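Input: structures, listed below.
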Structure 1
């Protein structure tokens with residue numbers, strides 16, 4: 001059965017959850033980790049979001065990403081493949097108190113850079129953040145059990161924000 005697209009009010013505990021997860025990932029993956037970034041709506045203060053912490057883990061090269069995949073699986077992360085871009089592998093972990101989606105990314109990857117541009121723009125442009133939140137709430141209703149449709153329906157807005165961010 002498809003999972004429900006659920007948007008919940010902002011939780012002030014999300015940044016702390018990210019820090020806890022990031023520390024565990026750093027221990028798990030070791031020196032291959034160059035950076036760990038909180039991405040997605042839970043990384044934007046005040047933003048309603050899916051109750052899911054999204055994380056990009058930056059590694060030196062695509063080979064490091066591939067080498068890290070078995071470590072993620074052994075630690076209980078469900079492999080989700082590279083659905084969005086070559087060289088980026090996604091993993092999901094569900095616990096009783098929180099869910100997390102981790103993307104292993106090679107350094108310099110354009111997708112990671114776009115995610116950071118989007119996040120940072122919304123953090124510094126409250127009107128754009130409010131528009132995005134309203135869109136997410138509307139789309140969560142329209143695509144209640146269609147996560148891929150929900151994500152696809154946000155693409156034009158996301159692309160527009162990234163384009164604005166690049167002009168800054």
Structure 2
């Protein structure tokens with residue numbers, strides 16, 4: 001069962017990573033075309049803003065989920081570093097996990113509410129605004145799930161006999 005979960009996690013992370021890279025490339029291409037169209041007005045890009053907005057939102061949240069999964073977000077870890085090799089480090093990690101889970105649950109809930117209440121469409125392509133926002137609760141749910149696994153790992157580390165040295169290091 002756990003192997004299937006790990007495989008699913010790897011696939012989700014790969015898909016989000018590929019999506020983020022593809023959207024970054026699309027944004028680079030669109031920005032380049034927009035610059036060229038300003039100097040050489042051969043074609044109109046009146047639709048430019050809504051595609052950039054959609055692509056940017058999806059890229060940001062897909063990237064955030066991948067960074068979250070790999071624990072690559074910037075963080076202040078001085079306290080964790082000071083507690084290296086001590087059980088207290090797990091306690092701090094557990095508290096951080098709980099705060100993260102609470103925030104991510106709220107984020108997921110309110111972004112889901114935003115998606116459900118969005119009724120407008122984009123002006124040119126008539127793309128429903130729900131599509132712009134749906135990435136938020138999806139990545140929020142993924143990051144919450146990943147955080148629950150981090151939490152369980154830290155609980156296991158705290159409870160594991162001999163996993164860390166109980167004496168303070170100087």
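Which structure, out of 1, 2, was FRET efficiency 1/(1 + (r/R0)^6) of positions 42 and 66 (r between Cβ atoms, R0 = 41 Å, to 0.05) calculated from, if the result is 0.90?
Answer for the origin of the read-out: 1.
On mean count of other Cβ atoms within 10 Å over residues 34-41, which of the structures labelled 1, 2 is highest?
1
Looking at structures 1, 2, which one was percent of Cα pairs over 24 Å apart calculated from, given that it came out as 52?
Corresponding structure: 2.
Can you tell which of 1, 2 yields -25500 when helix-only ellipticity at 222 nm (-39500 (n - 2.57) for each DSSP H run of 4 or more, over all residues; to 500) is derived from it?
It traces back to 2.
If FRET efficiency 1/(1 + (r/R0)^6) of positions 50 and 146 (r between Cβ atoms, R0 = 25 Å, to 0.05) computes to 1.00, which of 1, 2 did it come from?
Label of the originating structure: 1.
Going by distance in nm of label points 7 Å out along Cα→Cβ at positions 26 and 130, which of structures 1, 2 comes out largest?
1
Quick check for you: by mean count of other Cβ atoms within 10 Å over residues 2-9, which of 1, 2 is greatest?
The structure with the largest value is 1.
Read the figures in this text as sums done on the coordinates, not as results from a lab. Since the structure is predicted, the reported quantities are computational estimates derived from the model, not experimental observations. Cβ atoms are built from the backbone, for glycine too; each structure is taken alone.
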